[in-house]
1. Given a value of 10, 28, 17, 10, 8, 8, 7, 5, 4, 3, 1, 0 for P(r) over Cα pairs in 10 Å bins from 0, in percent, point me to the structure among I, II it was derived from.
2. With helix-only ellipticity at 222 nm (-39500 (n - 2.57) for each DSSP H run of 4 or more, over all residues; to 500) coming out at -4000, pick the structure among I, II it was computed from.
3. Ranked by distance in nm of label points 7 Å out along Cα→Cβ at positions 27 and 43, which of I, II sits at the highest value?
4. Tell me which structure, out of I, II, gives 18.9 once mean count of other Cβ atoms within 10 Å over residues 35-42 is calculated.
5. The value 0.15 for FRET efficiency 1/(1 + (r/R0)^6) of positions 19 and 83 (r between Cβ atoms, R0 = 41 Å, to 0.05) was derived from one model only; which of I, II is it?
6. Can you say which of I, II returns 2.1 when distance in nm of label points 7 Å out along Cα→Cβ at positions 75 and 107 is computed?
Structure I
Amino acid sequence: MYFIISILFSIFNLNSQSEEKTYFGRSHNYSAIYSYSVAEIHISSDSTMTRYDYRLPNKREWKNYKNYEAKKEVEIISKKGKYYSLINPVNHLENEMHCVKITDSRLTYYYKAPDGSFIKGFTFKRK
């Protein structure tokens, strides 16, 4: 009986831990050297957002993006109304020019317009 209870407890304990959410996006990059970019965003349960940007020489290489070196950026997200603000983990300053909106299927960047409103930016799909 004790064995069954310990198994059930361990199963419920494993299911209660939230897994990391991963969002994915790819698009053309109009730089001089690289013409395509792929980005992965990982959001962990401790409100840490890690973004990996991969610069690719052409669109055909996007399926092999893991073979390229990524630029890593870590930020903390904090709920602010219906958006999440981005906070630098080093100096704890809020990025006032960008925010994100997160749903179960998408993560969308918003940029602050000169009049204070938000303009919709790039949308990442849940992987």
Structure II
Amino acid sequence: MKSKPLNNQQGFILPLVMILSLVLITFIFHALFLLQSDRTFFQHAQTHFVLQQLRECALNDFQQKLQQGDLPHEGSFNYHKGTVQYIVTEDSAFVTINFTVQYGDEREIDRIVYDRESGNPVRWLERIS
């Protein structure tokens, strides 16, 4: 008996390989998208955390300098992670401090108003511009 050539294939292997390849590539792209999304989120979270730490350090320094009475009308505080630049405006009852917290390319401008008599903050605005 003569053997028949294998010409009667219904095309099962090629479509199966193509579908499995498409599923695998889709899964890889989805994993890469999730990785990039998580990386971006953690970078933003770290930047926000560092800016908050710089703000708290600056507020402590402002409080100390106000109690000592030697806060210049403008200046800056340099910390390990960033810089805080400030401008002080005084009137009869309040001391207003506008300050810029800077970390890398990110910056936030804040304002705090202290009562001159008590030395306590009475108003506070974050990210005013």
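1. II
2. Only one of I, II returns -4000 for helix-only ellipticity at 222 nm (-39500 (n - 2.57) for each DSSP H run of 4 or more, over all residues; to 500), namely I.
3. With respect to distance in nm of label points 7 Å out along Cα→Cβ at positions 27 and 43, the highest-scoring structure among I, II is II.
4. Going label by label, the one that fits is I.
5. That value comes from structure II.
6. II
No value in this document is a laboratory result; all are computed from the given coordinates. Nothing here was measured: the structure is a model prediction, and the numbers come from that model. Cβ atoms are built from the backbone, for glycine too; each structure is taken alone.
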